[in-house]
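Presented below are the structures under discussion, each in the form of structure tokens.
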Structure I
Amino acid sequence: MPLRLLCITAHPDDECFAFGGALALAAQRGVETSLICITDGSAGSYRGTASTATELGQLRRTELAASCKLLGIHHHEVLDYQDGQLEFASFSNLAGDLVQRIRLLRPHVILTFGGDGAINTHPDHTVTSGVATAAFHWAGHPKRFPTLGDLHTPQGLYYLTTDFFIEGRHRHIPAPWTHTLDVASVLPLRLEAMKAHTTQAPLMERAGPLIFAKHGNTEHYLLAASPTPQPATQSTNLFEGVVE
């Protein structure tokens with residue numbers, strides 16, 4: 001059986017803007033990668049040709065599918081929570097939806113945002129971090145959602161973090177990192193996946209020179225939880241110590 005990785009995000013384009021290097025490297029390594037995106041991005045500021053929120057959501061779902069194909073993601077799903085409103089969603093319902101999918105997909109490793117909300121401090125990212133963390137712990141707990149599939153405990157939960165700030169914006173409060181990935185080899189692929197999000201072209205134009213030209217060759221992650229007690233150490237392998 002192959003290694004399995006699940007990435008839990010808030011919006012279409014998070015998979016390539018934030019986690020694209022890790023996902024592409026994992027796919028090239030033969031890891032079975034999956035993505036759960038909690039919203040369809042229908043409240044986005046950049047709307048392309050869409051005239052309504054429904055049209056934008058449909059466009060962004062199509063863009064996400066194209067991006068996932070480029071990144072080698074085997075399975076992706078978009079949940080039906082409201083973009084820009086996750087802080088008001090039912091924590092229990094959302095965590096239960098994620099628990100059910102973790103038990104179905106049975107990942108060895110889960111990637112998600114840290115509680116800072118990433119470099120843009122987006123509240124949807126912070127909520128995603130919280131519910132993904134709860135789901136990581138609850139998926140293997142017999143008293144949590146006992147009817148939602150067979151128990152499964154992943155072997156690692158990782159938060160995305162950074163070693164830089166964006167000048168001129170409110171500074172996020174990043175977590176220290178335990179893992180640094182050299183993603184230079186897949187940066188062209190990641191940029192292609194980002195271009196698949198055509199509605200977000202203005203964001204790409206801004207973020208490209210600002211972020212990826214300077215910081216696109218590395219991604220940083222914090223090992224936030226593991227079933228095995230261990231000291232925090234530096235590594236370059238998200239699957240170090242994972243038992244297949």
Structure II
Amino acid sequence: MKSRETVLVTGTNRGIGFGLTRHFALRGWRVFAACRQPDSATDLQTLAREYPGQVEILPVEVRDDSSVAAFGRAVAERTSTLDLLINNAGILPEDEQERTGELRLAPILEAFDVNVAGVIRVTQAVLPLLRAGSRPRLVNITSGAGSIKAETFARHPAYGISKAALNMFTRRAAFDLMATGITVVCLSPGFVQTDMNRGRKAAISMEEAAQALTETCVNLQPEHHGQWLDRFGKPSDFAW
């Protein structure tokens with residue numbers, strides 16, 4: 001039986017975000033697919049044509065307050081409730097390997113603006129719709145690079161630092177929203193074959209990751225609230 005639940009996914013022009021959009025559409029969900037440049041998202045446009053009235057593409061620049069505010073209004077004009085928000089949009093600024101003493105602030109600030117502040121902006125813009133949802137769920141896509149314990153410090157300091165901050169926001173949101181009925185988690189897809197990895201070999205295909213993540217999001221329960229889960233919905237091997 002097809003679900004009539006509603007999901008909002010950010011960063012849907014490619015990679016995991018596009019895969020999530022497709023899998024939720026296959027399940028019969030109504031999908032608001034948010035991306036920065038819809039005009040150049042040709043695969044996403046094709047998907048929307050395949051699912052008319054079910055997949056709707058909306059523009060948003062998560063780094064811009066006014067863009068996110070307009071985006072929030074656009075979503076509210078189209079639905080009175082959201083059942084699931086997946087904050088997937090994220091960036092890996094550079095393939096940098098700088099160490100403390102040499103760190104440049106520009107890529108760190110860029111990563112924070114998208115991977116942390118962007119998530120907060122979008123979440124707050126649509127939170128009233130989530131509060132009105134049926135079994136509402138808030139999912140932040142994180143990474144093992146954000147683990148305080150894992151020894152992932154050799155590469156991408158901006159990305160890792162920003163994902164650690166995203167994890168902290170997830171925990172904060174879980175605490176703040178505990179009484180609202182919104183289940184808040186962060187999910188790690190694993191090392192996935194996406195453009196973000198810039199040619200590095202990854203063991204997990206985008207299709208595999210998107211399918212598993214979709215299944216996990218659909219089946220999230222209140223007892224998962226505040227947890228860091230892997231793509232299969234199991235407690236992550238990474239420590240906060």
(request) Supply the structure label, taken from I, II, corresponding to distance in nm of label points 7 Å out along Cα→Cβ at positions 60 and 212 with the calculated value 2.6. (result) II
(request) Compute mean count of other Cβ atoms within 10 Å over residues 20-27 for each of I, II and report the one that scores greatest. (result) I
(message) Given 61 as the derived value for percent of Cα pairs over 18 Å apart, for residues 44-187 alone, which of the supplied structures I, II does it correspond to?
(response) II
(request) Output the label of whichever structure in I, II has the greatest value of Rg/Rh (Cα atoms, Kirkwood Rh), for residues 36-75 alone. (result) II
(request) For helix-only ellipticity at 222 nm (-39500 (n - 2.57) for each DSSP H run of 4 or more, over all residues; to 500), the calculated result is -12000, so let me know which of I, II that is. (result) II
(message) Quick check on the output: 24 is relative contact order in percent (Cα under 8 Å, 6 or more apart), derived from one of I, II. Which one produced it?
(response) I
(request) Given a value of 23.5 for mean count of other Cβ atoms within 10 Å over residues 4-11, point me to the structure among I, II it was derived from. (result) II
(request) Determine which structure produced the value 16.9, 52 for Rg and Dmax of the Cα atoms in Å, calculated from the coordinates; the candidates are I, II. (result) I
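Only the coordinates and a few stated rules stand behind these numbers; no lab work does. Keep in mind that this is a model prediction, so the values were computed, not measured. Cβ atoms are built from the backbone, for glycine too; each structure is taken alone.
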